[in-house]
Structure 1
Amino acid sequence: MNDDPSEALQAAAASIGIAPPESFLADAVVHRYHDRLNDRPGQRNAWYMATHNPDGTTGGAVGSWKLGTSATWCTSTRRTFTDAEKAEFARQQAAARARAEAERLAAQKQAATKAAQLWDRSRPARPDHPYLIRKTIQAHRARQMGEALVFDYRDQHGTITTLQFIQPDGSKRFLSGGMVAACSHRFGPKVNQVLILAEGFATAATIHEATGHPVAVCGSAGNLQPVALAARAAFPEAVLIVAGDADPVGKQKALAAAEAVSGRVVFPDFGGPGVVHGC
């Protein structure tokens, strides 16, 4: 273990192949940041949490939602705190968590309002959009603003929480601050007997066009299980099929999501001339 919190955090980040944050706060709150080694410009898929422990050490965790990996870290320096110091430390951490939660909820509310406004201003996606042409898929419910395809992500009550944007080159981003967890972009017929979950729109569209089943686009491997759990609560009798991506993280998350809801898992093979590959 390392005596310096910054060095301990840097070592943990390096062990899982991500860049550490440029600075950190030991407030027991999860903070997201840009991982210069793996994130595209504008993305913040990395996260860290740091806290001062009662035994005098400082530690926490660091990880990447994009890579689906994380590591814990802790310093070796210890000291003994008085009961009064422990009580004050606990109060400060509780206050910090409450502030962070209030800020998170306020940001989500603001993002949801903005998402609904932008969705209303968008127009049905052009069928000749370069991304759709390259993937040989239809637009379905996708809309368009400028050159970007726009997808509405909704919660279990059908309320828009955020938007996802896909540029002609395939780069993707979510509206900043919006709630993504357990939310999805759904299209196809009304859910009756089957619902298929996929990470990306191209995969979902290809499967829907081949099967006619309703699909839910989850946006990332890490969101497959939250969406699956929400779908199981909404459709207790439906067969839930998780269409996982073929990469190691995609397979792991798809299997976990299917197991959590007693569903099925498939790994579609879209290989072949003129057939879209999943993303």
Structure 2
Amino acid sequence: MTEIAAPPHPFDAAVALEPTEDGHTRGRTSPEYTNMVGPFGGVTAAALLRAVQQHPDRLGDPISLTVNYAGPVADGEFDITVRAVRTNRTNQHWLLELTQDGMVTTTATAVFGTRRDTWSDTELDVPEVPPAETVPARTFPDFIAWARNYEMRFVEGAVPEQDAGEHPDSTTTLWVRDAPVRPLDFPALTALCDVFYPRVFLRRGRYMPAGTVSLTVYFHADAAQLDAQSDDFVLGTARTHRFSQGYFDQAAQLWSRDGTLLATSHQLVYFKD
């Protein structure tokens, strides 16, 4: 009897890429990861990272990724061009463009490299929170499809009800992992850095037009630490430093259950009040 292969995890399907005859890499947006306008930015960033990982000249693992969302990504196919601009002994620098019908929608830079055993220390303190299993699961509003692909357990700063009133700060802290569960890897970690809804929703207590303009992820974990993470919850926390003139920043940290800092990220977000 011929065994039928199990379908891929929704996340793996969403970031699946194939080479094209002209040397590009081609992907397709996934309805499971739709956001209010276009696809979830985290899955777009993950696909760009995956494009470098699949390149035959890639050196090592990701160190950093910066994604600039120049315009909305439409439903359907997209092409990614990947170019290594410089390779040194321990690090490698990449330029990427995501296009649709010849128009650039997203640009990115990535740094990959090899890591060495050196002295290390973490100056940030991991948030003191209850275990994930003791925190009730919460969801985003139904119209945000991508959020259904994550199990979220908010310790503080859950998505506010519409017209909930202003909140004194913008901090959200939550336990989160893929749903259904999936071992953590670098593309999935990239997407997790973008699971925080716009901080202005929390501060103002209502939904409003908002979207990420630029996202940078710094990877502090190596492949072995991600393997040790497996499919366990990640602890994430995010807050804004300043809201001003239609933009705000967002700083986030992602930790393993044992207190290892896996990644930090920074965003610049547009909003319309």
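Read the figures in this text as sums done on the coordinates, not as results from a lab. Bear in mind that the values here come from a model prediction, so they are computed numbers and not experimental data. Cβ atoms are built from the backbone, for glycine too; each structure is taken alone.
In this comparison of 1, 2, the computed figure -3500 for helix-only ellipticity at 222 nm (-39500 (n - 2.57) for each DSSP H run of 4 or more, over all residues; to 500) is attributed to 2. To which of 1, 2 does the computed value 6, 29, 37, 22, 6, 1, 0 (P(r) over Cα pairs in 10 Å bins from 0, in percent) belong? That value comes from structure 2. The maximum of relative contact order in percent (Cα under 8 Å, 6 or more apart) over structures 1, 2, that is, the highest value, falls on 2. Which one of 1, 2 has distance in nm of label points 7 Å out along Cα→Cβ at positions 218 and 242, as calculated from the coordinates, equal to 2.0? The read-out comes from structure 2.
Look at mean count of other Cβ atoms within 10 Å over residues 18-25 for each of 1, 2: the largest one is in 1.
Going by FRET efficiency 1/(1 + (r/R0)^6) of positions 106 and 162 (r between Cβ atoms, R0 = 30 Å, to 0.05), which of structures 1, 2 comes out largest?
Working: 1: 1.00; 2: 0.50.
Structure 1 gives the largest value of FRET efficiency 1/(1 + (r/R0)^6) of positions 106 and 162 (r between Cβ atoms, R0 = 30 Å, to 0.05) among 1, 2.
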